[in-house]
1. One of 1, 2 was used to calculate Rg and Dmax of the Cα atoms in Å, for residues 136-215 alone, giving 12.6, 34; which?
2. With distance in nm of label points 7 Å out along Cα→Cβ at positions 184 and 296 as the yardstick, tell me which of 1, 2 scores highest.
3. Comparing volume of the Cα convex hull per residue in Å³ across 1, 2, which is largest?
4. Going by mean count of other Cβ atoms within 10 Å over residues 56-63, which of structures 1, 2 comes out largest?
5. Hey, helix-only ellipticity at 222 nm (-39500 (n - 2.57) for each DSSP H run of 4 or more, over all residues; to 500) derived from one of 1, 2 reads -2000; which structure?
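Nothing in this text is a laboratory measurement; each read-out follows from the coordinates by a stated rule. Just so you know, these numbers come straight off a predicted model, no measurement behind them. Cβ atoms are built from the backbone, for glycine too; each structure is taken alone.
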Structure 1
Amino acid sequence: MPRAGTDAPGLLALVLGLLIALLGLAACAAPQADDRLDIGGRPAVLRVPGQFPSIQKAMDSAQSGDMVLVSPGVYRESVAIRTPRIVLRGTDRSKVVLDGEFKRINGITVTGAASVVENLTVRNYLANGLLFTGVTDKALQGAGAGGGANYDPLDTAKFPALRGFRASYVTAYDNALYGIYAFDARDGVIENSYGSGQADSGIYVGQCNPCNTIVRSNLAEHNAVGIEVTNASKDLYLLGNTIRRNRVGLTVLSNNLEALGPQHNAVFVGNTISDNNDDRSPEQADGGFGIGVGIGGGTHNRFERNRVEGNHASAFVLQDVQGYPVVGNEIKGNTVDDGQLGLVMTANRVQGNCYSGNGHGPTSPDPLPRALTACPGRDTAIPVPGRLPTIATVPPGVSFRDVPSPPAQPGKRDAAHEPARPALRLPGRVDLAAYRLPESRR
């Protein structure tokens, strides 16, 4: 029997050798800089097409906190983001293009909480360019999503709202429904984005209460409707947007096709809503044309310091719809040019609505009931409700497929190198005082 310690050095060498071999194998299998996590534990950057041939392939490999970074190219696919806290970013806003080729339903569908889409273009889809939603049933994410014949508007328990989302520097054009669509989603931001050529609206916010969402500094033009708000209520802010040259600029609606009606308590400050008489945009489903802001059954909303000009039918239209009376909207301190009707009030009661300090242009009825001319408004009957003027010839719309491609829009700086920033703790502080009355751009 060997004496104690005689073979210890040999045994130690053997053990060390095994450990080194095991560590070597582990090193071979360890994540590399562009794989899951680097040595510092930071989220991975998954590169398309450098590491993955398609955006969806990268998305299928992504884990929470990762960024999928896409280089210029045309990507003929639909993308689903189901994992939370993913950032999908293009390196060049106008050159990273997702193309539906008029045969795919949605461009990007986001159901992963706190996820982000930024600095890219989505075009030519048969429903939506970019959809943020808590509706996880694929059958409901296309044309039936968000209040259609195929959607149960009462089932909010089955599909709770998506919590956290952000769209920044996104261009969406020539899609058959909405460009950027937040439905059954809250705690979000839509900013610095662009929508044109949508057969419904460039940007849509629907079915949230509270929304806790900001829509700011976007440009919507050449759509049937520039921006649409439906059954979207509380802590919803539309700030500093430019909504021009659509058939209808902005609609604020209550309806029975979505849950959470009536719409209420949204804030609209510092927006430019001009020249919404575009005869080369897709035809609006309800035939509206030449309207700056249409409030159909919307309630207790606030409009201040907006510039509303050059809309041939009227700057503002207030009307009851689908059993929802228009109630308690304050329209004060806006600039409405005298070359258009300032307000058409088609309801037969004031019901707390008011229109004050917006200029000296004509209204319908004219004069307005005194109860409507100071804020807050007082409830009283309107003996002869107003009427929209008849436009002799409302031009037919064009197909969404035929609206010209937009010019390149400003992109995100240093997109290839800036760290990922998921949509956490949004929308942040809201400073209404920062949004002044815009200057005229006509």
Structure 2
Amino acid sequence: MGANAVLKSRMKELGLTQDELAGRMNAALAEITGRPGDVSDRTVRNLLNGTSRRPIGRTCAALERVFSCRVEDLGFSAPRTMQHPQEDPVRRRAFLASATGTAAAAVPLVAQRRAVGMSDVARAAAGMNALLDADDHRGGHAQLERDALRGRDAVLALQQRNASERVRRALYALAAEYTGMAAWSCIDVRDLDQGLRHLNEAATYAGLSQDGLTHMRVWVSLSALAYQRGNWPEALAAAQAAQASQEARRDPFFDSLSKIRTALAYAPLGDSRSALRSLGSAQDSLAKAPERERPRWTAFYGPGELNHLGAIVQNRSGRHTHGEAMAHRALTRIPPAFRRNRAMVTIQLALAQLHQGDIDQATTTASEAFTIMDNNPLPGRMRTRIGDFHRDLFHLAPSTASAREWADRMRDEWSRA
């Protein structure tokens, strides 16, 4: 007598524990007979360990209702009363009447909606990869937001079907990811009010998912949005919430990600000492982070992006030589596929050079950002950073030939974008 591997596999697919399967079977019997079922955890255990190879009719009826298939497809032998063509509705109704004691509740299995399982979650999650690739390559844009919201809607539609608690939590986490991607696209194009609305919704789904990593992503995005708004205290509070999370305490990678956001918030608050301390701590944590599989959305963060954000902290703290060095290191580490990020670092490098008085080199470097984007529309966040460079250039060296050449190049690129 061996364990029923088929039933075990089907339960895993639906994310069902033994207690949950017993509850589902009792609910199915209540629907069929109008009376509460009496399936226990022990009943399910016997089904799994092979003790029950030919369950009684009531148990078979409940199993078929829960899994939307014949009991033979679950690794069992059907009672003699069930051994007939399943397509015969008259005989099927007759069996249910004899198995459950009533013919009135004999609902055909084909009328039942298939329960949602982890394979459905995996299929729904596959669409996130294309959205993340589009963001890495081009940055935020209206179509990316729309595609992310369509993904969210598809996931929420799956919530309307039968699912285990585990599957429901996974679906809410995925809904939070899709909504968070829509929010990030808005942040990148600087549609900040819309981004905040999406983030508030994502936070709701993250709470329902009870998933710490999903919460972490929301906190990081909220810190980034507050930073773009110039609301430094809120950016700091969100980053500190991420830093206090269990995920940050457990994995140095997430500890580093939260600490660099903390450093970014401290710098414009004028607390350079805390900013640089957080930056150093973020570097130490990332150096300790083991190589392991993490959610796809974290692919942007590593030594390259840490040096990019560190360059911002250094420049904000007036340490432009250090900012230039970190920007150079970032460009050697950020993969070519992350074009938006490489262009953003390039402008940060140009700012560091500009504030050291190297006007010609700074304008040459800044112009490279347009080449990196290869005539693609510039996300709003990048336009803001380029605008910062333009403003500082004409404040520091308004009458130089380099400034005039830069202004001509910027005018052409701005109109094309």
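1. Details: 1: 12.6, 34; 2: 12.7, 39.
Structure 1 accounts for this read-out.
2. Details: 1: 2.2; 2: 1.1.
Going through 1, 2 one by one, distance in nm of label points 7 Å out along Cα→Cβ at positions 184 and 296 peaks for structure 1.
3. Values: 1: 172; 2: 161.
Going through 1, 2 one by one, volume of the Cα convex hull per residue in Å³ peaks for structure 1.
4. On the way: 1: 18.5; 2: 22.1.
Once mean count of other Cβ atoms within 10 Å over residues 56-63 is worked out for each structure, 2 has the highest.
5. Values: 1: -2000; 2: -23500.
Answer by label: 1.
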